[in-house]
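Peer 1: Take a look at the structures below.
Read-outs throughout are calculated quantities, based only on the coordinates presented, and are distinct from any laboratory measurement. On a predicted model such as this, the values are computed, not experimentally measured, just so you know. Cβ atoms are built from the backbone, for glycine too; each structure is taken alone.
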Structure P
């Protein structure tokens, strides 16, 4: 692949709150777009899954949890307006604190919590391999569990995925472009993965 790939950066925000609904990615995107409408202008913009833990009352937000948006570098200034905002995520409130920009670094092993694709694992991996070939990315695949994000009117299905033995340029390309659809709901976004195990 010889065409230029737009540089992406991570915008990292401190957050505080008690819980989030199980299907929070849909409502979270809506809340972000209400405060920063320019986010709707580019399908490459994604929201990384927030690290939470399950409880009877919803998804618990740890004290050190962060909200991370992966955006084209040209959006760096437009997302600054999110700092300090209170996001109404269904019946929960997520308070954003200070934000900072973080450059994406190459790592040989990357992980995505959910990559959309065919429901059959074999076909899914064939589709992934074909897409990686189109991107000029060489790496070894480990398919994890089948996951889903559910809302009253929509369900997203996919698999968790680890790709390892990546060269630095391929690692950056994959983190910039991702795989599959629904980046704004946390799908297909790759982050460094330090152990090839526990593929949830």
Structure Q
């Protein structure tokens, strides 16, 4: 594994994904390790514009349109962020390929092979080195979503949808366990999750 790896943070809404990402950023800053972090959808200015279209609660875009917009956003990120910083900085990504498979295939039923082919076409040899997958149950997700002041289209699906997406994430992770760490926000405190994350970060960055 590269000492400047690509590390991805995945999970459904209110799973603790973004909190874990921030803990990783704090660790890299504290240790003066060069990094760059971005989110998907989002990233470049153009990709952030696409994000506003995809996540708009008033959006009537169909699932296929969402997929193509996500891929357009990713294409720009790969060209202008990933390739530019690959092997020069640690790259942290809030959602990436696994999210597209989990949401667009397991959640929305779009063709998995098509999604994989599109990603392979865009990424080439730029593959994530490790993924932190945050897990949450329905009860805690509902409770946390209610506390959010600002929500988007992806915060307002039915809970069956989120269950399907989370099962999809777990299927992906279980196929390649050595490159995933599941962080269970139901049973572990924020401190325990942070300790697990930092312990794994240290191992990743030493390789």
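Peer 1: Given a computed value of 45, 38, 33 for Cα extents along the principal axes in Å, which structure among P, Q does it belong to? Intermediate values should be presented prior to the final figure.
Peer 2: On the way: P: 41, 37, 30; Q: 45, 38, 33.
It was calculated from structure Q.
Peer 1: When relative contact order in percent (Cα under 8 Å, 6 or more apart) is calculated for each of the structures P, Q, which structure yields the highest value? Please report the intermediate quantities before stating the final value.
Peer 2: Numbers: P: 28; Q: 36.
Looking at the calculated values, the largest one is Q.
Peer 1: Just checking, which of P, Q has the largest value of FRET efficiency 1/(1 + (r/R0)^6) of positions 32 and 184 (r between Cβ atoms, R0 = 35 Å, to 0.05)? All intermediate terms of the calculation are to be shown ahead of the outcome.
Peer 2: Values: P: 1.00; Q: 0.70.
With respect to FRET efficiency 1/(1 + (r/R0)^6) of positions 32 and 184 (r between Cβ atoms, R0 = 35 Å, to 0.05), the highest-scoring structure among P, Q is P.
Peer 1: Sticking with this one: Comparing mean count of other Cβ atoms within 10 Å over residues 40-47 across structures P, Q, which is largest? Please report the intermediate quantities before stating the final value.
Peer 2: Working: P: 16.2; Q: 18.8.
The structure with the largest value is Q.
Peer 1: Identify the structure, out of P, Q, from whose coordinates Kirkwood radius over Cα pairs in Å, for residues 64-151 alone was calculated to give 15.0. Show your work: numbers first, answer last.
Peer 2: Working: P: 16.7; Q: 15.0.
The read-out comes from structure Q.
Peer 1: Using helix-only ellipticity at 222 nm (-39500 (n - 2.57) for each DSSP H run of 4 or more, over all residues; to 500) as the calculated read-out, with -6000 as its value, let me know the right label among P, Q.
Peer 2: Numbers: P: -6000; Q: -14500.
Considering all the candidates, the number was obtained from P.
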